[in-house]
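Bear in mind these aren't lab numbers, they're just calculated from the coordinates by the rules spelled out. Note that this is a predicted model, so its numbers are computed, not measured. Cβ atoms are built from the backbone, for glycine too; each structure is taken alone.
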Structure I
Amino acid sequence: MPVVKLSSKGQITIPKQVRDALRLDTGDRLSFLVRDDGVIELRPEKGDLRDQYGMLSCRGELVEVERMDEDAAEAAAESFEESVEK
């Protein structure tokens, strides 16, 4: 288990093993959750989905949600039929 030392400014260095396990990178934000049983959880802050707006571009045709639902239902039915035939 990694051990760290608290600096006079209240800072710690998070060991590489822990950073890797949490998939942390420079500039990432962390939150601390103090539980009722005294255990403290360190969690990476996940960004709001709205922060990702515009990150991806559309290369194909735009499809209505209803059509996606229909296509998904059709694919599920075909998959089911194939599994029953085997």
Structure II
Amino acid sequence: MLLNLGRLLMLCVWGFLVVNVIHPWPAPLKYFLHVALFFMVVMHGLQLTLLKATQPKEGPTLSGADQTKIFLFGVFELLAWQKKQPPIKRK
């Protein structure tokens, strides 16, 4: 339930930031939102890159849909994805 609420919140944030690119707000706010969009793209891209780099070679691979969802929803999708993964058996 809370993960879905977080996903909805992330969609609203993405929508708000993208609308600012198409139809900008007045001067001081539009620059702040451009910077926020830049950092959001960088941080979500970094999350996805780090997740892909830490995946074992013989383990399950991330599909394109999973990668897109992780990029869009960030930590909320990472938590949902982590719940779906089988536990790691340690030796």
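When you work out FRET efficiency 1/(1 + (r/R0)^6) of positions 4 and 76 (r between Cβ atoms, R0 = 25 Å, to 0.05) for each of the structures I, II, which one comes out largest?
II
If helix-only ellipticity at 222 nm (-39500 (n - 2.57) for each DSSP H run of 4 or more, over all residues; to 500) computes to -25500, which of I, II did it come from?
II
Taking Rg/Rh (Cα atoms, Kirkwood Rh) from the coordinates of each of I, II, which one would give 1.08?
So the calculation was done on II.
Tell me which structure, out of I, II, gives 13 once relative contact order in percent (Cα under 8 Å, 6 or more apart) is calculated.
Going through each structure in turn, the value belongs to I.
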